[in-house]
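The structures considered in this document are given below.
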Structure I
Amino acid sequence: MATVVDVAAYILNRSKPLSTMKLQKLTFYSQAHALATAGTPLFQEDFEAWRGGPVSAELFEKHQGLFIIESGQLQSDSNNLSDKEKQIIDVVFDQLGNLTGNELSERTHAEAPWSNARKGLNPSDPSNNVISQDSIREYYMKNPVVSR
């Protein structure tokens with residue numbers, strides 16, 4: 001199975017340099033789209049409900065200290081992804097790739113998986129609360145990540 005870093009590397013290989021916030025959110029939405037449409041995750045790593053939206057701690061560890069990241073900066077193998085998994089990521093990238101990291105972050109803040117994982121916290125409170133794959137699957141099955 002691929003890792004969150006494999007998915008992020010695949011996204012970077014398709015794009016010009018991205019903000020790390022945008023990369024995190026595109027990776028989150030790729031996972032959400034896979035869970036909602038295929039019923040299975042692209043990767044096993046979880047997302048946490050950080051102040052700025054969903055963040056994979058494993059991916060963050062790879063780009064910590066960077067604001068912009070580009071293809072080749074992540075040590076990973078996007079060949080771990082099947083053609084079907086790449087198609088899922090491509091659909092998300094094609095429809096959401098024109099949004100900024102901040103716009104994607106604002107979108108996640110308006111959606112239940114992130115907001116429910118932060119229940120009881122102030123907007124400025126740090127959090128490592130996990131956004132469960134079940135909550136992601138259930139929400140995005142009813143509220144698709146992308147339009148068809």
Structure II
Amino acid sequence: MKELFEALPQVPFDRAKRYNLLDTCYVWHMLEHPKERKRMKARGSLAITSFTAKELEYTKKKVKSSDKHALREFLKESGVVIISLPVEPGQVRKEKAFVASIEPELLQHIPDASDAVIAAVALATKSDLYTKDKHHLFTAELENFLNEHNVWVYH
């Protein structure tokens with residue numbers, strides 16, 4: 001799987017703009033629902049972050065083999081790009097510093113820095129965020145905050 005992520009087009013964080021940004025939970029959800037996968041492919045301008053790619057590598061151990069296969073297919077044929085970030089999962093201090101460098105107030109809305117990373121990327125790149133994380137990312141409070149910055153959250 002790692003080699004597949006490495007083969008995808010990489011976009012430097014400072015050059016990324018206006019993508020349909022997929023978080024880890026949403027990717028796994030989409031792979032279980034073929035109609036959703038087809039809809040997202042048609043939408044185009046799809047991106048995941050290098051942070052999300054690492055999370056997908058880690059969480060793939062816990063999913064069905066059919067979902068792993070669907071992930072490989074999706075990555076090969078969807079045109080998804082990877083937005084390269086200077087932070088990786090598990091680096092809590094770096095995660096917090098990264099988020100704070102983009103929008104310090106964001107950590108007040110999302111207490112878990114690893115969840116805040118993708119919201120910070122969405123803010124910085126003016127990308128729409130697709131998530132299934134109802135605990136931290138898809139909350140009315142956060143949605144209102146992001147909407148004020150012209151970033152929309154879809155679930």
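Determine which structure produced the value 20, 16, 4 for semi-axes √(5λ) of the Cα gyration tensor in Å, for residues 52-91 alone, calculated from the coordinates; the candidates are I, II. This figure was derived from II.
Given that distance in nm of label points 7 Å out along Cα→Cβ at positions 60 and 116, derived from a single structure, equals 3.0, which label among I, II identifies that structure? Checking each candidate, the match is II. Identify the structure, out of I, II, from whose coordinates relative contact order in percent (Cα under 8 Å, 6 or more apart) was calculated to give 29. Here the read-out was taken from II. In terms of distance in nm of label points 7 Å out along Cα→Cβ at positions 28 and 76, the structure with the greatest value among I, II is II. Once distance in nm of label points 7 Å out along Cα→Cβ at positions 20 and 68 is evaluated on every structure in I, II, the highest one turns out to be II.
Comparing Kirkwood radius over Cα pairs in Å across structures I, II, which is largest? When Kirkwood radius over Cα pairs in Å is computed for each of I, II, structure II gives the biggest number. Each of I, II could give log10 I(q)/I(0) by the Debye sum over Cα atoms at q = 0.23 Å⁻¹, for residues 44-123 alone, but the derived value -1.05 comes from II.
Here the criterion is distance in nm of label points 7 Å out along Cα→Cβ at positions 12 and 84, and among I, II the highest value is seen for I.
Every number here is computed from the coordinates shown, using simple stated rules; none is lab data. For clarity, every value in this text was computed on a predicted model and none was experimentally measured. Cβ atoms are built from the backbone, for glycine too; each structure is taken alone.
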